[in-house]
Structure I
Amino acid sequence: MSSLAVEKAQELHRKHSSMSVPVDIEQLAIAEGCELVEWPFLAPVKEVKCYRWIGIAQGLSSGERRHLVAHALAHHLLHCGNQLSFHQRRQGQPIRQEREAETFAAHILMPREVLSGVIDLSIWDLADYFDVPEELARLRISEFATEQEKAHWESICEDDFPS
């Protein structure tokens with residue numbers, strides 16, 4: 001897991017302390033210097049980050065749109081260059097940068113302080129609560145959780161915590 005991505009997400013939560021859940025990721029992206037453009041991309045393209053612009057495909061669900069904006073914001077804040085997301089297996093793109101972007105998205109949309117209070121919800125309820133795709137919620141409490149979070153959640157959820 002990328003500690004840089006987690007640190008950047010936590011830094012933004014401190015900087016924009018008035019954010020509530022679900023995080024208004026589009027307003028946050030704008031506050032961080034990005035401009036969002038809805039575009040009629042053809043499948044499989046769903047999101048493109050080019051300089052300060054984030055292109056988002058039309059017709060996405062709220063959770064998927066929020067996830068992709070957070071993912072693009074991560075690239076804007078953490079990586080040089082432009083990114084094109086098919087948001088499936090991205091062969092040919094730097095794996096490390098994609099993992100960092102996903103980790104950041106999970107942490108910015110599902111902040112530690114709030115997640116700790118609702119960690120006992122089912123995956124689909126967590127996804128609904130934070131308005132994110134179920135897969136991102138699952139990754140947030142497993143692969144993208146910090147060691148401290150895992151230890152804390154295991155102690156409060158005991159048998160219910162995913163291994």
Structure II
Amino acid sequence: MIILNGNNVTELNQFIEAVRRDPTRADRNPKLTAHWVGGSRSRVECDDKVMYIGGDDELNAMRVLLAALAACDVDVIATHASLMGLEIETLSVEVGGRFNVCAYLGLPEAPGSGYDGVAYTIHARIPGATLEQLAELRRRVEYGSPVGNSLARAIPLKMNFDAHV
């Protein structure tokens with residue numbers, strides 16, 4: 001068993017081979033539920049995991065969206081660096097974006113309330129990596145980040161509104 005950057009490289013390679021044989025093993029279909037706790041605070045449940053979003057003590061939903069991008073790219077880089085045999089010394093992702101809350105507040109003729117754009121910088125120190133390996137890591141993040149890919153394209157949303165009096 002080979003462990004690198006906290007990843008079990010042996011298991012990762014076995015999973016990659018299993019997916020090569022049966023691509024449906026890579027399918028994911030998570031479902032979660034957010035419950036209103038009070039004010040702007042939600043308790044989010046997925047399987048047996050719980051997190052809180054919003055309120056005075058937690059990141060709000062828009063910040064969590066940025067956090068999801070940053071955390072996903074950290075995961076992608078750590079995974080692929082491990083598969084490439086590269087040991088990471090430091091890794092961080094800074095991300096930011098601008099949005100306007102006029103529509104959120106219900107003001108008429110407001111611009112959309114989502115991010116106008118998102119910019120981020122990946123900072124990594126990977127001693128011993130070649131320029132080609134660093135370029136390959138960048139390519140894998142640009143191509144393989146599920147959150148990055150989701151944000152870069154329009155995702156069809158279908159909302160059902162089941163509210164009662």
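Each of I, II could give Cα extents along the principal axes in Å, for residues 5-100 alone, but the derived value 36, 28, 21 comes from I.
Of the structures labelled I, II, one was used to calculate P(r) over Cα pairs in 10 Å bins from 0, in percent, giving 11, 42, 36, 11, 1. Name it.
Numbers: I: 11, 42, 36, 11, 1; II: 8, 26, 34, 21, 9, 2, 0.
That value comes from structure I.
Look at relative contact order in percent (Cα under 8 Å, 6 or more apart) for each of I, II: the largest one is in I. For distance in nm of label points 7 Å out along Cα→Cβ at positions 13 and 149, the calculated result is 0.8, so let me know which of I, II that is. Derived from the structure labelled I. For which of I, II does distance in nm of label points 7 Å out along Cα→Cβ at positions 109 and 141, calculated from the coordinates, equal 1.6? Only one of I, II returns 1.6 for distance in nm of label points 7 Å out along Cα→Cβ at positions 109 and 141, namely I. Among the shown structures I, II, from which was the value 17.8 of mean count of other Cβ atoms within 10 Å over residues 21-28 calculated? Derived from the structure labelled I.
To test your reading of the models, identify which of I, II gives -16000 for helix-only ellipticity at 222 nm (-39500 (n - 2.57) for each DSSP H run of 4 or more, over all residues; to 500) when calculated.
Values: I: -16000; II: -11000.
So the calculation was done on I.
Computed from the coordinates by the stated procedures, all read-outs in this text should not be read as laboratory data. The shown structure was predicted, so the numbers you read here are calculated from the model rather than taken from an experiment. Cβ atoms are built from the backbone, for glycine too; each structure is taken alone.
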